[in-house]
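Readers should treat all values here as calculations from the given coordinates under stated rules, not as data from a laboratory. This is a predicted model, so every value here is computed, not measured. Cβ atoms are built from the backbone, for glycine too; each structure is taken alone.
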Structure I
Amino acid sequence: MSSLKEEDIRPQDLMEGQRVAALTDLGRMLSRRSEFVRVDCPACGAKERTPRFTKNGMNYVDCPACRTFYVSPRPSPAVLDWFYADSPNYAYWNAHIFPASEPARRQHIFRPRVDRLLDICDRYGVATKALLEVGAGFGTFCSELMSRDRFTRVVGVEPTPGLAATCRQRGVEVIEKPVEHIDVDEVGQFDVVANFEVIEHLFSPKEFVGHMQRLLRPGGLMMLTCPNGQGFDVETLGPLSSTVDHEHLNYFNPASLAGLLTRAGMEVLESFTPGRLDAELVRNQALSGAYSLANQPFLQKVLIDEWDAHGAAFQEFLVARGLSSNLWVVARKAR
């Protein structure tokens, strides 16, 4: 099991500044709450919904049909474009947290991510001429992939100006606009279109999948990661989970995300949950006193009393059973 710890990717000496930036962002978003709109289920389109909880002024609801939970009402596309174009939180991550945690993120997250992607390409016999990453962020994935010399062309889509500039400084070819504004005649099509922790942020995941399909060659692979709304961290902590924040609008589960892709005409090849932090995230909330295990003797034993003996094995169980809060889905476009 990887030795990744929460501190490695979220250095505690920097997180207070991040919390201030995130609260500033939340205030910006809520200042335009009058422009929020009600939506149907982003996975299956069902109109029925039941309240789940409220956090930071955002209302989370359940879809009884596919068990996705999501924010409704939510910021409109215009509000989201405005929000991400000038986000203090993203600027803080770009200037402080990403640089400080880059070695750990590369070792524990991005190298394994590239390894996994290349293995999937090999297993399904997909060409490795051109790859597009939608939501390139700090550029670590693209730069790590470029270092392997497997793809002739690696392109990142990053609409946030500061992050796009960072990607360019790292030698990454960048398209600085949302994926829906990309002209396929100008950029061409790709053998692989990947996005990591993007779809949960979007107003319309269905439209997003359609735009990615346009950019994918027939027979090419689409790879998506996002939080698993049925994962241990999210299910156990609910609104206390750090995954539940004002930026994340959609909480799919393995079946509902696969259903979205299937309805879009994609062939779903596999899904899995390789996350490594669920048990530690819940443990940390319990140790801080924010979450009580008083009436949960099993979790008290595994996560606190006998952590050294059982913690790693428990996380491996979550991964093996599709119960980690990090979800991958791989799908193929029809030839």
Structure II
Amino acid sequence: MRVLITGVTGMAGSHLAEYLLSRGDVEVFGTYRWRSRMENLEDLLCTGCLNIVAEGGNITSTERLRTMVEVCADPHRLNLIEADMVDAISMHRLIGAVRPDRIFHLAAQSYVPASWNSPAETLHRNIIGQVNIFEAIREAEIDPLIHIAGSSEEYGLVYPDEVPIKESNPLRPLSPYAVSKVAQEMLAFQYHKSYGLRTVVTRGFNHEGPRRGHVFVTSTFAKQIAEIEKGIRPPVLMVGDLTSKRDWTDVRDFVRAYWLALEKGIPGEVYNIGSGTTRSIEDLVHAFLELTPSKVDIKQDPSRMRPSDVRILWADATKFKTLTGWEPQIPFEQTLRDLLDYWRRRV
């Protein structure tokens, strides 16, 4: 079986690649852009792809790309291909060369605050990028299972009597990012109904762990604490709004759910993925502080406040759990400890 992961250099993408390679029954291909950071993939790449990345080489023609896919394909390592979602030609070459049996579409502009600063870029990359993938699939005349990574941010404004949140809850997005994910979901449904694409959408609630980018809330706290422990930052943790509540799951549990979404999910359907437990950002801060011997003060930073924030995201994942048997296995405290240790090794 041949699997393609878009956005493989990110936290979720790299963990998904690692999980799939550990199974031993799939060839794994992943996309990257020329400016992508590669540290998440250090131990996963095939030798040929390591050389291509190191040399900064581009694969520009369909024939060269197909040759590279056949030569570098290694069932025991990740095979990396440069491609850009918003470039339709790039997507057509990629899909035509790899001809995947399954696609996990994770690539996106996924940082919510950045979507307020660059709303047009967020909408273009996330929506048009997905259209390009779908059209490339149609042109290649293949019939892969396609996982679309949606987001709990799509729910947006949630009223107190609407939690925990079921898939039937109204979508009231509160950021350009959330709007883009709603559009991705609607496109998945439309292409399924119009052209028979076998799309399965997951609305993922917060997932965290090692390799999370430093701009995200859990990672920025972990990085600050690691810097405080090393003495390169004053013992003050800068925070934003601490009252919002989130449903956190370990990313390593999350990627198992992604696989099960295509193994057992029904094309055209949407599934929540989350732990079913909600905690405030303040709870998160105190959980981190229990993991450090340093005495740390907490200070609110106005620049970390959002124009509009989602007050609560709390998953009812009954539909998905009943269908697949999936349950989170990694405790919340271990997720935070592993993330903090990740930053301790890097600061």
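List of remarks:
- Entry that produces 3.9 once distance in nm of label points 7 Å out along Cα→Cβ at positions 13 and 181 is calculated, selected from I, II: I
- Value 24.4, calculated as mean count of other Cβ atoms within 10 Å over residues 149-156, assigned to which of I, II: II
- Identity of the structure behind 0.85 (criterion: FRET efficiency 1/(1 + (r/R0)^6) of positions 213 and 245 (r between Cβ atoms, R0 = 30 Å, to 0.05), calculated), options I, II: II
- Computed over structures I, II, distance in nm of label points 7 Å out along Cα→Cβ at positions 277 and 317 reaches its largest value in I.
- Read-out Cα Rg over 2.2 N^0.38 Å, for residues 101-156 alone, computed value 1.09, structure in I, II: I
- Across the set I, II, mean count of other Cβ atoms within 10 Å over residues 133-140 reaches its highest value in structure I.
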